[in-house]
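Structures incoming, each one as structure tokens.
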Structure I
Amino acid sequence: MKRSIIGALLILICVQVSFAQNSAAENEIKELSKNKWQWMADKNVDKLATLFDDKSKFVHMSGTWKKDEELEIIKSGSIWYKNADVKDVAVEVLDDVAIVWSRITLTAFVRGSDVVTEFTVTEVYKKEKKAWKLLALTFSGVRDTHVIKH
């Protein structure tokens, strides 16, 4: 009987520790994603270059490109991510991989005008050593009624 109670307590403690670690990672990723939007708005290519994995890919409405192209687009202002109004965020962490789904209204300066577009953005991160690296970022155009399932 004592062994059963001790066993049950150990399982409960392990589950709580695992949940706490996952919650901490989820919060860390949410904060990193939030910072990324600000760095994009500020055209801070130095911080973004550190965040983006060398093999990262970016899917936009007009094409798909790699890290160097994305950084040049941001630096030159050919797309200026002026403001990402984040409405909702869902995060899943699986070991050293994190996936973020963000429901945003993006105000961007594109081809000489401000454009406001509703997106669900999918970001994929991988933890390398102690730092998270962005592997993929995909913009999916959606209606303003689109809801992310949590």
Structure II
Amino acid sequence: MLKWLWLSVSVIALDQITKALASAQLVLHEPVAVLPTFNLTLMHNSGAAFSFLSQAGGWQRWFFVAVAVGVSLALGWWLQQLQRGQRWLAISLALVLGGALGNVWDRIVLGYVVDFVDLYYGDWHWPAFNVADSAITVGAIMLLLDAVRGERRS
């Protein structure tokens, strides 16, 4: 099922292209309104999800790189172990893998992850995110659905 790595590579490419465009076209922390609940806002996140540990002093960069590389290796191994009929699971793993590697590239090269999608309602803003984060989220939801489906079949 390593044939699904093309999906991971596509996620990484789309993620890096959109981050480069956002970095070139947007000004840090200055929102550009797209829809009444959606801005493009360039952010640099040195932490993890929801900026967790973003003010930790720098050690978190390499910690998150190590965790992401370890998870990516495990996902690659898991993907390799799948049987032909496990397409849904292969797609979900490939999405998570591509998203993890897209963000790890930013951490290694830039020292932070580029985020730019800003969803909000009134004064409440969801934490900014990017294509890699979206792929991880969709892949994780698919993994959960696969687990629930598997339990129902048992």
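Here helix-only ellipticity at 222 nm (-39500 (n - 2.57) for each DSSP H run of 4 or more, over all residues; to 500) was calculated and came to -13000; which of the structures I, II was it taken from? Could the numbers behind the result be given before it?
Numbers: I: -13000; II: -20500.
Source structure for this number: I.
Which structure, out of I, II, was FRET efficiency 1/(1 + (r/R0)^6) of positions 30 and 110 (r between Cβ atoms, R0 = 25 Å, to 0.05) calculated from, if the result is 0.40? Intermediate results must be reported in sequence, preceding the final value.
Values: I: 0.40; II: 0.85.
The value was obtained from structure I.
Where is Cα Rg over 2.2 N^0.38 Å largest, in which of I, II?
Values: I: 1.26; II: 1.11.
For this comparison of Cα Rg over 2.2 N^0.38 Å, the top structure is I.
Suppose you compute relative contact order in percent (Cα under 8 Å, 6 or more apart) for every structure in I, II: which one lands on 20? Walk me through the numbers before you get to the answer.
Details: I: 20; II: 32.
It must be structure I, since only it matches.
Can you spot which of I, II the value 6, 25, 35, 26, 9 was calculated from, given it is P(r) over Cα pairs in 5 Å bins from 0, in percent, for residues 38-77 alone?
I
Every number in this text was worked out from the coordinates using simple rules, so none of it is lab data. All values derive from a computational prediction rather than experimental measurement. Cβ atoms are built from the backbone, for glycine too; each structure is taken alone.
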